[in-house]
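Only the coordinates and a few stated rules stand behind these numbers; no lab work does. None of these values were measured; they are calculated from a predicted model. Cβ atoms are built from the backbone, for glycine too; each structure is taken alone.
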Structure I
Amino acid sequence: MRFETDAFIIHTRPYKETSLIVSFFTKEYGNISAVAKGAKGKKSKFSGNLEPFRLMNIGFGGRSNLKSLFFSDSLETYDDFKIKKNLYSAFYINELIYSLLPPNEKEIIIFNQYHSSIKKLKNNDNTEEILREFEFLFLKEIGYQIDFENEYSSGDVIESSSFYEFAPQSGFKRAEKGFLGKDLQEIARKEYNPINLKVFKAINRKSFEYYFEELNIKSRGFFK
């Protein structure tokens, strides 16, 4: 059977002498891997059409988990990233998708957020906002939503002047020290500033490290 869908390239690696194994994040089929035969050849039909961070339409098929790529056509012109930090941020998002999303599971909400995030990373420098919002939605869609509005044990609304500790498996709980409620309220309302974005980053990272203990995101090194 042959399939056709919109997709982004998430990862590539050499295969035999002239081919590539390409990992795609697709709109209709989630993560798939496909062999692009002869893609490294100068006269390949895939030449110039296997670049990351650009929406494309692909055709693929095959019964095994490793598909065959029949065509890849770009659906948008390639715009470069204005600064390297934004490029590294895009690679970080790719690593999350490549490492954490299971194959062949449709994730349209994450796909749409990915497309939006890449566009934003190419056109502005609000890197922290873009990454934090992608992480938050990603966690939500795979079943690990963070509630920034309510305390988990009592259900009470988080108060601006109180402090809260955070446990990924449950949520926020009032404490003598920890995260200030005011920052959590601002995050919930998407009213970002340098202080609450650092809080947002710490909370998201704590969740990723709890649920995915062995996660090794190489691109994180660029943000230390």
Structure II
Amino acid sequence: MMRFHLNLRRVLVLLLIVGGVTVGGLWGSHAWVRAVSSGRCLADTALLPQVDVALVLGCSPKIGSRPNMFYENRMEAAAALYRAGRVKALIVSGDNSTHQYDEPTAMKESLIALGVPAERIYCDYAGFRTLDSVVRAEAIFGQTRFIIVSQRFHNERAVFLAQRHGLEAWGYNAQDVSRSIGLMTHLREYLARVNAVLDVTLLQTRPKFDGPKVEIHSERLGS
């Protein structure tokens, strides 16, 4: 019986230690991401700098048979940013891992429908993760200074990743989705922030794919 109580106490102590480390990691990662991106994620186009390019982060256009409002709101925000004259071109970056699933092409078609000229839209078909999209904006498209378009919580992490890779980035915040609809997405963000911190510290993660350079001729785009 004495041995049972000792083992139970050790298990409880171990669980407390693991729980403390987990909570500390979640809170610390969240706080670091928020601090680095502070003041750089904005919902007013007038407060953003004028740069050549915006990086639009992808997600699935639909959830089952229903429109994905995260996607819809991002496309509206990207088109509004372009119309406001803050950028001259858009990089749409998302997952195209199979022939049946092609986020960048869907994004381009949506933006054209919203009035953005096709020649101002560049597709990044290897934006499998936020880190891939951000790093490839410089590695493939040659951009070191750009605006990221997504919801605020996502923009904060993307700007954090950009800053940690020596890139100058701002976020333009698309309208968020109600917590009742997007609760799981918001909860997963806490884990995504831990992963982002590990990627730029211990893991030094690089994008899954490299590829040929794509030149964005900003001098030919006009105002």
Structure III
Amino acid sequence: MKIAIVDYGMGNLHSVLKSVQAAARLARTAADIALTDRPEALAAADKIVFPGQGAMPDCMAALQRNGLDEALSHALRHKPFFGICVGAQLLFERSEEGDTAGLGHFRGTVKRFAHGQRDPHGTRLKIPHMGWNSVRQTRPHPMFADIANGTRFYFVHSYHFAPAEPQTVAGESDYPDPFACIVARDNVFATQFHTEKSHDAGLLMLRNFLNWQP
């Protein structure tokens, strides 16, 4: 099995690579796992991991510069696909960050958290949202195997999904109001949180991706 981790210069790539390698050992599966910036390598891969970190306008420009946008659009239609953080945000139609057009696989936008919000104790919430937050699984999915509802994952983000189709939401978190943090449809699963920074829970989710046959 060939796993391509998309390298467009915008992600915690070393950590993602090490995490997917560890997940393959956990799954006891033989996998050829590689970082790549070549469209032809995405076409040859069996599964795609699409991480991201940084500003969405820069990320989208890097994809287009490397000719990866078309290869990703094809992979989104045909291969098991895991989007992570900005890699997940890029799957939507548009982001408020720089009014940037995304790949448009999911209908909806990516919105900035409102300023001045407070938690139930009255403490003002910082932007970016950074740290561990519990995730509610809003519907069953094979990617949740052995992961309890309410498990905590690690977030670093100032923008969040605003899906136009509620049925695509598979998980939510709160900051302070509920927001979608997992979207899924057919062969595509995408998380706002960083699996590679989420310790055992993140490894389990990556293991589930390697085992997943949508």
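Quick look at the numbers
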{"quantity": "Answer label among I, II, III for the case where relative contact order in percent (Cα under 8 Å, 6 or more apart), calculated from the coordinates, equals 25", "calculated": "II"}
{"quantity": "Structure responsible for -8000, with helix-only ellipticity at 222 nm (-39500 (n - 2.57) for each DSSP H run of 4 or more, over all residues; to 500) calculated and labels I, II, III on offer", "calculated": "III"}
{"quantity": "When distance in nm of label points 7 Å out along Cα→Cβ at positions 116 and 204 is computed for each of I, II, III, the largest belongs to", "calculated": "III"}
{"quantity": "Given 1.07 for Rg/Rh (Cα atoms, Kirkwood Rh), calculated: source structure among I, II, III", "calculated": "II"}
